[in-house]
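Once you scroll down, you'll see the structures, which are given as structure tokens.
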Structure P
């Protein structure tokens, strides 16, 4: 049962980040935009059952919950804290699932494209993801086809107006430092 170490606001006024003392997963990202998507995830399902919750995103030692703007954060935070504290901490199965998911992503690309994607991910890991994660979100690369990199924002970043405009342009400019002709598209 993870203990909450801290609760932080994010640049998205409708998202709150809970930093935990114990991990919920080992590198496996869970991101849900509605209760139906979360039906097989006990923690996310419980959080969506709380009125005003519109997005649940978690990985390792933190969870970000986004609301529709209709709730008072102080009251909503108290309601969210209970199921978060009751959730089971990560275990060995999570570590195995993470390794399996990483292997699947590699199998779908040619060796050349995998090498390109590895360079892009290394750049994103170093210069982009730490900042997005610090704000309660993340960026997941969905695919690389030719000169088109498809990404998906998660957590607080998924509904933040600046992620779709300024942040995306910044990411594209950064990736162009190693792939000058690339187009970055958020879905």
Structure Q
């Protein structure tokens, strides 16, 4: 079995790899609606997302349960598309629940879906399936550290555009959310499984 730092590094590299841009694009869409001053809210949502994908990763790792890659490759861009659309029209949806509750539930649920993709990758890495706990912990912590780095970069770029270039937050949200929705729609059409 590889040591804990090995899995920590794998998790970090998996999330920060630009070839797997879909996860980064989800984080961009998740953060598009927030300002740097709302960093606590961003961390709560990213933590909900992490709890979701860690749960799926654990469930798949401790069982023989597998999910079709073609379905996952369709569902992941769907999460990006829904998040992006919600950023633009979310104020009009579900007035009974607070906006934060809706975003939290979405981040948690979408984390479960993204965890399916991580689980296939992670399961392929395991050499000894009898000792899953240390690799699982290391991989999840690596993913979380990578996500925090990505979030820091996203929020820093947004801060620069909003505060130094004078772009209005509404226009920023529309541009980023619209771009993410468009990219995810293309990906859904390319990866449809029917």
Just checking, which of P, Q has the largest value of mean count of other Cβ atoms within 10 Å over residues 71-78?
Q
For which of P, Q does mean count of other Cβ atoms within 10 Å over residues 47-54, calculated from the coordinates, equal 20.8?
Q
Given -0.68, -0.81, -0.96, -1.04 for log10 I(q)/I(0) by the Debye sum over Cα atoms at q = 0.17, 0.19, 0.22, 0.25 Å⁻¹, for residues 39-86 alone, calculated: source structure among P, Q:
Q
Comparison of P, Q by mean count of other Cβ atoms within 10 Å over residues 55-62 - largest value held by:
P
Structures P, Q, by relative contact order in percent (Cα under 8 Å, 6 or more apart): label with the highest value
Q
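With distance in nm of label points 7 Å out along Cα→Cβ at positions 119 and 167 as the yardstick, tell me which of P, Q scores highest.
When distance in nm of label points 7 Å out along Cα→Cβ at positions 119 and 167 is calculated for P, Q, structure Q comes out on top.
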When helix-only ellipticity at 222 nm (-39500 (n - 2.57) for each DSSP H run of 4 or more, over all residues; to 500) is computed for each of P, Q, which one produces -11000?
P
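Bear in mind that the values in this text are calculations on the coordinates, not laboratory data. Computed from a predicted model, the values in this text were never measured in an experiment. Cβ atoms are built from the backbone, for glycine too; each structure is taken alone.
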